[in-house]
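Take a look at the structures listed below.
Bear in mind these aren't lab numbers, they're just calculated from the coordinates by the rules spelled out. As the structure is a prediction and not an experimental result, all values here were calculated from the model. Cβ atoms are built from the backbone, for glycine too; each structure is taken alone.
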Structure I
Amino acid sequence: MAELFTTNPEKLLDLISDVYKGSIQLPDFQRGWVWDEERIQKLLVSIIKYFPIGAVMMLNAGGHNANFCSVTVKNVPVVDSKPKRLLLDGQQRLTSLYQALYFRGAVDTTDLKKKDVKRFYYFDILEMIKDDIDEDNVVIIANEKKCSKKTGTVEAYDYSTIEKECENDVFPANLSLDVTDMNQWGQVYTKQLTDPIKSQRWNLFFAKMLAIRSYNIPVISLTEENKKEAVCSVFENVNTGGVPLNVFELLTATFASDGFRLRHDWEDEIEPSLKNNMQDYNKVLQNVSNVDFLQSLTLLATSKRSGQAVACKRKHILDLTLSEYKENSKLIRDGYIEAARFLLLQNIYSYSDLPYGSQLVPMAAFFAALGLKATTAKSMEKIAQWYWNGVFGEMYGGANETRFVKDFIEVISWIQDSSSDLPDTIKVATFRSDRLDEMRTKNSAAYKGVGALLLQNGACDFIKGYTIDNITKFNSANIDIHHIFPQAYCIKVGISAERYNSIVNKAPIAFSTNRSIGGHAPSVYIPKYMDSENGYEKTNELLESQLVNPELIRQDNFEDYYAERKEKLVALIEKVMGKKAVGPEQD
C-alpha cells in the first residue's frame, strides 16, 4: 500500500520563504486568517524561547484524487506558479509568522474586542540578550503609525524612523529573516560599529536571531494519493479549535480548479432566489444552508446515474461532477421554491416554525424530480401525508441521510404508481396520544406541528377575529403560541406546570391579545376583553375555532376543558397522518 503521509522537521526560514514564493498556498476551502494581536505576540515569544508551537500539516499538490484550487497566504504577492504544497493545518500560525517576521507592511489583525487593527511587532534587544528572557516584555506591539502618546497606564513610544528604533533598542520583527536587511539596520544601530556598547549588544542579539531562523517546526505531509474525502476528514479532525469545514467549501475548491466559482453561484444566484421567494409572507427558506442544497442536489444527481444507488452522504457530495451540479442546480432551486409553496398550504410560514428543517432536503429533491407531477391535487395529498407522518412520528430528529434516500425513492415511486407500497416513513410513524401532555416548548417538532394544524383548521385570534394564518401571512401582528388558562392563574389555583405548559393549554394568538388576557382567570378575561368587544356568541365562535369548549372555559373548568381539547387535537393529528393514534399503554 502506498504511503499516505510523512513527517519531517523543517526550518522556520524555509517554510516562510516557501510561503512568500507561493510554493506553499492554502486550499480554497481554508478559512480566513483570524488571530488577534496578543495571540501573535505570544506566538513570537514561543519562537524566541524555542518552545514548541505544534506541527503543521500539508497536502502535496498535483494529485488527481484531491485536485483543489488554491490561494496565497494573506499579503503574499501574486504568484504565477502553482503551489507544491497546500496548507491544511497551521494556517493561523504560518500566516502570523509570515506577516510578523517577513511582510514589510503593518499586520492586519484584531484587538481583544475583535476590532480590525494594523500592528507592527518589535523585539526588545535588551530583553533578547538576557539569559532569562521576560516573556511579557520581549515582544512589543506598535500601532500602524509606530508612535503613540501616553494613554492611561500605556507609556508613549515613537519608533517612526530607524534612528528612533535604534534609540529605543527595539528591532523590527519583520526584518528577522532577511540577513541583508538585518545587517543594514545593525549598521545604523551601532553607528557604523563606532559605538562599542551598542556593537556588543548587536552581536549578541544577531546571534540569537540567526538561531531563530533555524527554529524547527514538525511538518506532516499528506501524499498525492489521498482522496478528497480523506483530506476533508483530516481537516475536520485537526481543525477542532476552529470553524468546522463543510463539504460545500471542499467542493468549492474542487470546482474552482475547473474554473467554476461555486460560492459565487450560491451567494449570487441560488441563495437570493430562495430567500426572496414569497418573502413578504413565507420565510421557510431563509435558513436553508448550502450543505442542505448540495444534499438535495446529490439525491437527484445520483438517481440519474446508471447502475448506481441513490445517496447523499458527504462522500457522495464530494463525488459530484461539475456537469452534474450545473445540470441539477436550477432544478433543485425550483424544488425548494415548490416545497415552500407546499409548506404555505400547510400553514407554515417561517423557518423558525418549521418542525424539521432537514425534511426540506428530500422534499425539494422529489419536487425537482417529479416536476409538475408533484403539484397535482392527488400528489399533494400524498406529500402532505408523508410530511405530517414525518413530523408527528418525529422521524427526522437524528442522522438523516438514510431516511433522505428512502423517502426520496419511496415517495416518488408512490406518487408515480398508485399500486406502489407506502413510504417507510408513513408505515412506521406512530403518534401516542399522551405525547401531547409532554409538548411544552418549541424544542419539539411535534409542538410546532400542532400549531400549524390549528392554523390549518381555521384558528382565529380570540379578540381580533381574523384567522391567524391571514395575520401571519402579512406580518400584521406578532403571533406566537400562548397559554389559554394563564400561567399566573394556574399557579394560583394549584394546576401543575406539566399540565398548564402543555401544548393542549396553548393557542396561536396575537401578542396584544395575550397581553389583554394577562394572568386573569378565563371567567374574568373572556367577558371583560372578549365579550365586550365581540359579543357572547361571536366570542364562543372564536373560542371554538381554537378547539376550546366555551362553556367549560367560562366556568374555569380546567380538567374537563383540557381532556376535551386534547381529544380534538388528537383527531386533527390522526386526520393528517391517515392513521389512529396509539394509547400510552401501546408501543
Structure II
Amino acid sequence: MSSETPAPAAHRHFIQQIIDADLASGKHVSVATRFPPEPNGYLHVGHAKSICLNFGLALEFKGRCHLRMDDTNPTKEEVEYVDSIKEDVRWLGFEWNEHYYQASNYFERMHADAIKLIQLGKAYVCFLSQDQIREYHGDEKTAGKPSPTRDASVAENLAAFEKMTRGEFDEGKAVLRAKIDMASPNMHMRDPVIYRIRKTSHHNTGDKWCVYPMYDYAHPLEDAYEGITHSICTLEFEVHRPFYDWLLRTLDTPAKPQQIEFARLNLTYTVMSKRRLLELVQEKRVSGWDDPRMPTISGMRRRGYTPAALRKFCETIGITKNNSLSDVALLEHAVRDDLNKTSSRFMAVLDPVRLVIENYPEGQVDELEAVNNPEDPSAGTRQVPFSKTLLIERADFMEIPEKKYFRLTPGQEVRLRWGYFVTCTGCKKDAAGNVTEVTCTYDPATRGGDSPDGRKVKGTIHWVSEKHAGDVEVRLYDRLFAHEDLNDIPEGTDWRTLLHPGSLKTIRGFVEPALLGIAPSTRVQFERIGYFCADAKDSQPGKPVFNRTVGLKDSWAKAVAK
C-alpha cells in the first residue's frame, strides 16, 4: 500500500496478481482505480480498508485513483458527508489531485444512455408498485412474471420516460427497468430498476431532476466514463457483476472496466452497518459521528488513532476473497505500536492518594529531568516539579501486600519515576478504613532514580506533585459493544441491547504541569497507564480534556507469542 518496490509474486494478493497479468499482456498500459463512497454518512474503518487498497494500488502501479461521490440518492445525502469524506481520505495520507468526481455531474450523460437503452429495446417504463415488482420477481425456484408494459413499443417507452423526467408522475408511480431476463437464476438480472422518481432537491444539482439513477446502473457507467481499469468492490457486489458487464456490453462503452470483488472488513465488537451507525447518532446513544467510541474514521481520529496505524492495520489483515472476522485487538496493537514510537511520555494519576515524604524539606521544590520518549532520543527532555506531597495511584499502595507485590507497602523501598528511592513508613485512614494518605522517607542520594551504593529496587511508580498538578477531565473509552460478532446476533435480539454500558467513564485526573499547555489532538502516553489524546473539540487553552486511545496492555501481541 505504498510506492515501494512490489512484494515478491508469492506474497502478492490476488488483485495485485490480476493487475500484474493485465499490464504484462498489454490489456492495460496504466492503472486507474476509484474509491466511490455514497455521501450518506461518515466513513468507517471498513472504508479505510478500501481507501488503502484503491489508493495504494494506484501508488504501487504509478497510476491514478479517483475519489468519486456516488450521490445518486438525494433523500439521504448531504454536503456535510461530502466534506467529511474528503477530510478522512486526506487524513489517511492519500490525495486524488485533479481526479475528484461526482455521479451527479454525469446525470445528463446517464439519462442519455437510458434513452439509448430504450431505443435498443433494452429498457422499458414499468407502472407496477414496489410490492408488485417484488411479487412479479419470483424466487430462486420460480421464474419471474413479465411486467404488463414489458413489451411496450420503443415510442411508448420514450414518451413515458419523458413524462417521468418532467415530473408528470408521482413518486412510486413509475420506474425505468432494464429488459434482460425474468427467468435468470441471478435475481439481479430479472429486469432491474435503473431509474426511479424522486421529487427531492439534490445537494449538487438542486431541483433540476425528478428522476435519479439507481446505484447499480450508475456505478458501471461512472467507471466507464472515467476510464477506470479495475473497479474494486466488496464481495456483496459479486452477484451484481453480470449486470455491470451487461450494461457496458449493451451500451458498447469505449472503456470496459473490470469489476473485482474482495472480502470486506468485519471487526470484533464493532458494528459496520452505516444504517446502524446513523441510528446510534440519531438516537443520541453516542455524541455524534465523531464520538471516539464510533468506528468512524473521524471518531478514531478524535480518539487519538494515527493514520499510520490504520494503514498498517489494513496492510496486516490483507486482501482475500474469503469473509472473516478480524480481532479488534489487532487494530489496537497497530495503534499501540505506532504511538509507542511517536508519543511523548508524561505522568498522570487517575485514582489518586496522597504520598507524603516525611523527611523532605517543607516548601522545597526540585526540578527533575525526565526523558520525553525513550524510543526517540530527539524528543529531548523536560523538567518535572517534585515536592514534599505527591499524588500516586491508589493501586500502588497495599497495606497488606499480595505475593510478588513490588510497589509501596510498609517497609518496602521503591523508585519514584525520574525521582528518588522512597521507603514506605505507613498510612493514614478515614473512619471507614479507607487509606487517605501514605507516608514514606526518601534517600536524597538517589536523585534521578539510581543508588550510588548499587542497591536495587524492583518497583517503579509514577507520581505528580500535588501543588503543581493540573486537574483535568479524563474520558476512559472502551468498546462500544459487548457482543463479539455483530454479524451473528441471536434471533429476536435488539442489537441496541448489546451496547456496552461501560463504554465511557468520565473521571478527574491529575497531570504534571507540562500537559496543561498541549494542543488539541496531541497524542501522549500516560506512563504505566496508556495512550491518551487531547480532545479536538472540548479541550480549551490550559484545560485539556483527555481521551483514552488505548491501554498499554497488548492482548494481541501476547496471543501471538503463545
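Summary table
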| quantity | calculated |
| --- | --- |
| Source structure (of I, II) for distance in nm of label points 7 Å out along Cα→Cβ at positions 146 and 522, computed value 7.3 | II |
| Structure (I, II) behind the derived value 1.33 of Cα Rg over 2.2 N^0.38 Å | I |
| With helix-only ellipticity at 222 nm (-39500 (n - 2.57) for each DSSP H run of 4 or more, over all residues; to 500) derived as -8000, matching label from I, II | II |
| Value 21.8, calculated as mean count of other Cβ atoms within 10 Å over residues 530-537, assigned to which of I, II | II |
| Among I, II, which structure scores highest (criterion: mean count of other Cβ atoms within 10 Å over residues 170-177) | I |
| Comparison of I, II - label where distance in nm of label points 7 Å out along Cα→Cβ at positions 354 and 546 is highest | I |
| Top of I, II by distance in nm of label points 7 Å out along Cα→Cβ at positions 106 and 338, largest first | I |
